[in-house]
Structure P
Amino acid sequence: MKDNKILFVTGASSELGMALIDQVADNYDIIVAHYRSSVDRLLPLEEKLGDKLMLVQADFSDAVSVRSMLDFIEEREIHPDHVVHLAALPMENKHFKKQSWLKFAENIETDLRPIVEILGDFLPYMSKQKYGKIVFMLTSCTVGMPPKFTTVYTTAKYALLGLMKSLSVEYADKGITVNGVSPEMIETRFLKDLPDLIKEMNANEMPMGANLTVQQVVPTLAFLLSDGADMISGQNIAITDSKH
């Protein structure tokens with residue numbers, strides 16, 4: 001157990017990010033909330049949490065923007081010891097033959113590179129204090145077989161899975177846990193680019209006949225940040241009610 005905990009959340013303006021921050025806020029002294037453009041969504045949380053919530057902006061497709069964000073945090077001598085990586089490009093439903101390498105590169109650059117740089121800054125401090133918790137938002141595409149036509153999204157998430165597994169081993173003796181959470185489709189803005197038919201088909205595969213809600217996913221994220229998860233690391237935890 002550690003006092004004076006600091007949480008850093010990428011993609012904090014997402015429905016999942018806001019719900020997570022709202023649920024765990026009492027456990028932290030400072031919460032650093034990253035957003036790209038939707039700062040207005042975070043303003044009610046800022047009003048509720050006051051100085052505890054620190055808003056930081058960065059466009060994860062821009063390396064200079066990410067570096068500026070990290071410099072801003074470092075200048076204020078803020079050292080997060082809990083990190084949740086939610087930010088990601090939306091899933092697309094598209095044939096592989098219609099994808100180009102540029103699309104793969106865009107997803108890797110936006111989903112993987114920023115968290116590599118972020119953890120490159122944060123992990124030395126966590127190692128020094130021998131304490132830290134890192135949680136990656138992955139996807140059910142990394143559990144079993146992915147759905148068709150999600151090659152780019154699935155490839156980027158497997159890259160994050162590889163990073164998660166590798167870090168969990170490398171930092172095991174530093175008191176740092178690194179885990180992933182892989183839910184089925186969650187009813188959020190993140191699915192806006194998917195055809196309604198795809199979302200309906202996925203929902204029909206669920207015993208309750210509906211896709212997951214944010215409230216069904218947040219408790220697992222919160223648990224992995226808690227003291228109760230101190231002995232859990234390197235795990236990719238599926239959240240699904242699928243019949244398969």
Structure Q
Amino acid sequence: MSDFIGQVALVTGASRGIGASVAQMLASGGADVVINYRSKGSRALEVANAIRATGRRALLAQADITSEREMREMIQLIESELTRLDLLILNASGGLEKDKAADYAMQLNLTSQVRAVDLALPLMPRGGRIVFVTSHLAHFYGQKPVYPSYEPVAQSKKAGEEALRARIAELATRGIKLVVVSGDLIDGTITPKLMQRISLGVIESRRQRVGYLPSVEDFARAIINAAADTQLESGATIFVGSTEWEIA
């Protein structure tokens with residue numbers, strides 16, 4: 001696959017899980033990759049080394065996406081080192097962490113996502129693409145039931161998605177498309193594990209109900225395909241895993 005030759009991609013939350021897998025797949029497709037991470041420096045370095053082993057460039061970029069100062073510094077680093085940004089993969093999210101402010105989920109999943117787009121746009125040429133990564137629980141928030149433990153995340157990620165969708169016309173004037181990739185509970189990722197601590201049996205119950213939960217690789221591949229498919233209309237939503245939902 002060589003869909004990304006000559007392109008530069010920024011993946012937020014790329015030190016582990018889905019973000020790390022996406023970063024490495026982008027490099028396999030020919031992209032140079034900016035690996036954003038908040039605190040997992042050793043893991044981020046492992047991802048960078050794997051990318052460099054393919055012959056692509058990997059730029060380590062530590063930044064808490066909820067910090068405007070750190071995000072501005074990261075974008076400045078990208079501009080000075082790589083000059084441009086063709087792909088913005090908005091993967092970093094959360095909201096179930098302990099000891100955070102009451103509005104942390106909104107700060108992370110709404111405010112920070114919009115700010116990341118605002119800061120990245122000056123570096124993005126025509127033909128650039130933004131991929132917003134979300135969950136079915138968030139995408140269908142208000143239409144389908146949500147696990148009570150996940151509600152702050154679902155509400156805030158839905159708000160983030162809607163805020164970005166409101167920018168589609170503006171993005172179009174710049175020749176940039178937005179694509180949303182939404183997933184079922186993804187096997188082996190941190191959010192289902194955190195949900196499991198609060199509501200025992202959530203993961204296995206979901207697996208039994210639908211028969212299969214997507215893996216990290218399944219979801220990462222869908223994100224890659226969405227980023228590569230230039231025929232997708234701006235605002236398109238790609239679904240990974242079952243969208244049928246009931247809360248037992």
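For the reader, a short list of remarks on this structure follows.
- When distance in nm of label points 7 Å out along Cα→Cβ at positions 18 and 170 is calculated for each of P, Q, the greatest value falls to P.
- Source structure (of P, Q) for distance in nm of label points 7 Å out along Cα→Cβ at positions 42 and 90, computed value 3.3: Q
- Test item: distance in nm of label points 7 Å out along Cα→Cβ at positions 58 and 114 calculated as 3.4, pick one of P, Q: Q
Every read-out reported here was derived from the displayed coordinates using simple, explicitly stated rules and does not represent laboratory data. Since we're looking at a predicted model, the values are computed, not measured. Cβ atoms are built from the backbone, for glycine too; each structure is taken alone.
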